[in-house]
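Take a look at the structures listed below.
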Structure I
Amino acid sequence: MKKRALLVYPSYPPHTFWSFKYALKFIRKSSTFPPLGLLTVAALLPPDWEVRLVDLNIEPLRERDLLWADLVMISAMAVQRTSAEGVIRRAKALGKTVVAGGPLFTMHFEEFEDTVDHQVLGEAEVNLGRFLKDLERGKAKRIYPPMGFAELEKTPVPRFELIKIKRYASMNVQFSRGCPYNCEFCDIPLLYGHKPRTKSARQVIAELEALYHLGWRGGVFFVDDNFIGNRKKLKEEILPALIRWSRFRDYPFRFFTEASLNLSDDEELMNMMVEAGFDEVFVGIETPNPESLKEAHKTQNYRRDLLKAIEKIHSHGLVVQGGFILGFDSDPPNIFDSMVEFIQKTGIITAMVGLLQAPKGTKLYQKLKQQGRLIKEFVDNNTDFSINFIPRMDYKKLLLGYKKVVEKLYSPEGLYQRIIAFIKTYRPVARARYRLTAERLWAFIRSIFVIGIFDRGRKYYWKSLLKTLLKKPGLLPLTVTFEIYGYHFRKIYRAQARKIKEILGTG
């Protein structure tokens, strides 16, 4: 039976480092990425259904959209919970059938049993078909529990044509799901398994071709949990295909992804990634304290020279973004100073420092539950000064220390020092070419006024640009981007600083 499905992606909280809210204004974009999960769900729906998508991060949800729909389908992560609950309330008030899935509902399904009509949990490729068959027969169940993991070689090309493509800063695709590691605080193995499952080169190229023919030119994020989880397939099939395609299309996209730090051990892999068009990689470094790494079962980082590993990745033409965590039981009293010192030495500009959280179902969650230390539910936002368990370190000391870290890192002077350190180790590849677009020109001009003239840290903006021009002038566009990121971090921090005062009762 033909249906009209409204796919709704809830909004992210406005004041989070991950939103890049203030950075997006420089390029006149509304959101960083489109909702890849919902676009994949759209491709799995019956071909005769009418489908619309509303991403609340770029546009409001109109009542006429809800009235149009037979089904309101929502996918969300824990950090989007408040927005998702609002969508559910509005849809139910209009008498609409609500279908929900994604990490938020998969991990917390019991909390939505009274408000959501049907919860399709786990991976859509596995469970959505079962729901659709039951719906056709008029016997759809309220809950479809996870039924194992999907064979990604059967996953269709996401329906990118449903999005307002010009409203996003980057596009996203996926090669694999799952991660071979077992970090104590991570819920990826629960959601997607330990064994990386992969798409074929044909599928990956088909997704890139779809974006290319929609007119996209710019960044494409491989959203894999760990892009290098299956190195054999990556080296023998995926990267060679990407290299051929990028050369054929004259490098229309710049790629970036997430990978474990042991990427630094494989020079061949790094070289192939760069040749394919990758220029940035997010790495979970977590902490410079070995005992905390050991506690977290971060085996791929333990007993490794972290500084040299990061320097090696930089030297191969890949910009490192880093994730860092404070609040481990093994963190010593001086962790805040050592964290700042370490990050400043690495030259990692986008250093995302957050407080440890315990996602439901993880080994950390189970441990803390047994110890009676859990205090509230996980919200999937570790950069808003919240924590969902009782830390071993005094709570106020931890918050004040965290405040000190982000204050120093995101200050204009701190950013400038990291840019200098970055310039020393980063080696751009000869193939890399910078295409000046109207968007980038506008971002540069806006940065001059917003950061270079009106911001309190303007002198460091000009020092960064001058130092880059003198040392490595080819990196000037990158330095401007870094300054824009730094501006975003400062704006978010200033907003969040008020929150910590409320938490501590100091203002």
Structure II
Amino acid sequence: MNKTFRIVIVLIVIGIAVWGFSSTYIWYFRYTKKDRELANLTSEKLVDYPEEKRLKIKEMKKLRTRIINLGLDLQGGIYMVLEPDYEEMKKRSGGIELTQDEIKDAMRRVIEILRNRVDKFGVSEPTITTQGEDRIVVELPGSKDPDRAKNVVMGRGLLEFLIVDEDTSSNMRRDMFDDNGNLIDSSIIPETSMLLYLWVKNEFDVRERQRAVVLIKEVLLDGSSIKRAQVQTDQFGKPEVVFSLNTEGAKKFLRLTEENVGKSLAIVLDGKILSMPLIRERIPGGQVRITGDFTMKEAQDQALVLRAGAFPVPLQIAEQRTIGPSLGEDSIEAGIKAAIIGAIGVVLFMLIYYKLSGFIADISLALNIFLLLGALAWLNFTLTLPGIAGMILTVGMAVDANVIIFERIKEEIRSGKTVTASIQSGYEKALRTVLDANITTLIATFVLSQFGSGPIKGFAITLSIGIVVNMFASIFVTKLLFSMGVDIFRVKKLSI
């Protein structure tokens, strides 16, 4: 291959890497943490900012799609593992168990609903992956509010409109409940009714059960009729959730209010009564308002859950962890320190043992790491500690390839060949060994990426990209550098 053409190829590859990594550099070194958090704003919230600020935020959102993101273990956040609540499923189905295929299909729909919720939750690069056949792992990097995250993720999104059973509710007395607020004797509740609780905030601004309310079981309308949900403020500046019903839902709501004038309507979300407005007249149009003592953020979360829809199966939390940002910073520092120490050790070894040829290998090594970072940025990769481990292993494999090539070149020099012939022959004979070692490892990483999940997948992807970059840098670039050095300096004896 023509030398000029090879130089052009190397420069093009480096240019692409520079272009790719520049977004990551700008994101982390030119923008402050406060600026980066603005990129998490949803489109609904952008209207609160002036035009110039909106343009900047939109540009940051676009920039964020071309950067290396930091995973949960590097920036802290919330880790949750969800699984179906089989006991609750049995109760609802009257003892009939779902088949494995039905559960798989339901969990696929759960993932889609979770994505709709979490994408608008306000964290950068949330991760939702499957674990086994019936588990879902949710990672929310940067999230600092586990209670809010739990409400958004675990909210079933099941909205129901039920009429209050006024007769039974009025007969409820305090002595019918234990110290925990649970009903002692359930026989006083008719079979056609059920007991739920109205949740309000106490003096410490914490939402708790206030009082028991008996509702007629018949669901007159549910959340499947919701067309759109958003947050507004009333005439007193208090937030309220306003949602529109589709044509069929609007007809049902009109009939519901028409037939129950003078009664209280309980609006129930995930088994909690949000409000109990009195139906004063028939309400046409399909516009429903939910008012209460919730904050603006709580109202936004409720609207978010309603827009995303209800889960097809009940879920429970199998595992939950909150990783502090300080632990993530420690992980980054430890990873960077390990990478620097390892790189310095490798650089010094190559310089001492292989002299000027070792310097060429070190240039190749630096290029290897830079090209890998550029590729990860183009892929909008989320870097985790296993990913850093994959990068460090890539460095080791790059050195291994150079050692094999250099030892072959030394053998050719000992046999009496010229410098140019020794370099050419050394690369040709080492090529097969280097390719065999890298391709077998690449096959292993492919298997890991296909069947592994979470940290294992991140490690495999980083290592596989590193292997491809390594073969380019170790075989193509170092050979070009040797050829250029020999031609420019007319080398008669190779320092190796």
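Taken together, the values in this text are just the output of simple stated rules run on the coordinates, not laboratory data. Worth saying up front: this structure is predicted, and the values here are computed from it rather than measured. Cβ atoms are built from the backbone, for glycine too; each structure is taken alone.
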Query raised in the report: Looking at structures I, II, which one was mean count of other Cβ atoms within 10 Å over residues 61-68 calculated from, given that it came out as 16.9?
Result: II
Query raised in the report: For structures I, II, which has the highest computed value of FRET efficiency 1/(1 + (r/R0)^6) of positions 261 and 341 (r between Cβ atoms, R0 = 41 Å, to 0.05)?
Result: I
Report summary line: mean count of other Cβ atoms within 10 Å over residues 389-396 gets 14.8 when computed on, of labels I, II, structure I
Report summary line: Highest-scoring structure on relative contact order in percent (Cα under 8 Å, 6 or more apart) (candidates I, II) is II
Query - distance in nm of label points 7 Å out along Cα→Cβ at positions 141 and 301 - structure with the largest value, from I, II - result: I
Query raised in the report: A value of 0.95 was derived for Rg/Rh (Cα atoms, Kirkwood Rh); which structure in I, II was it taken from?
Result: I
Report summary line: Re mean count of other Cβ atoms within 10 Å over residues 101-108: value 14.4 computed from one entry in I, II; matching entry is structure II
Query raised in the report: When helix-only ellipticity at 222 nm (-39500 (n - 2.57) for each DSSP H run of 4 or more, over all residues; to 500) is calculated, the result is -17500; to which of the structures I, II does this value belong?
Result: II
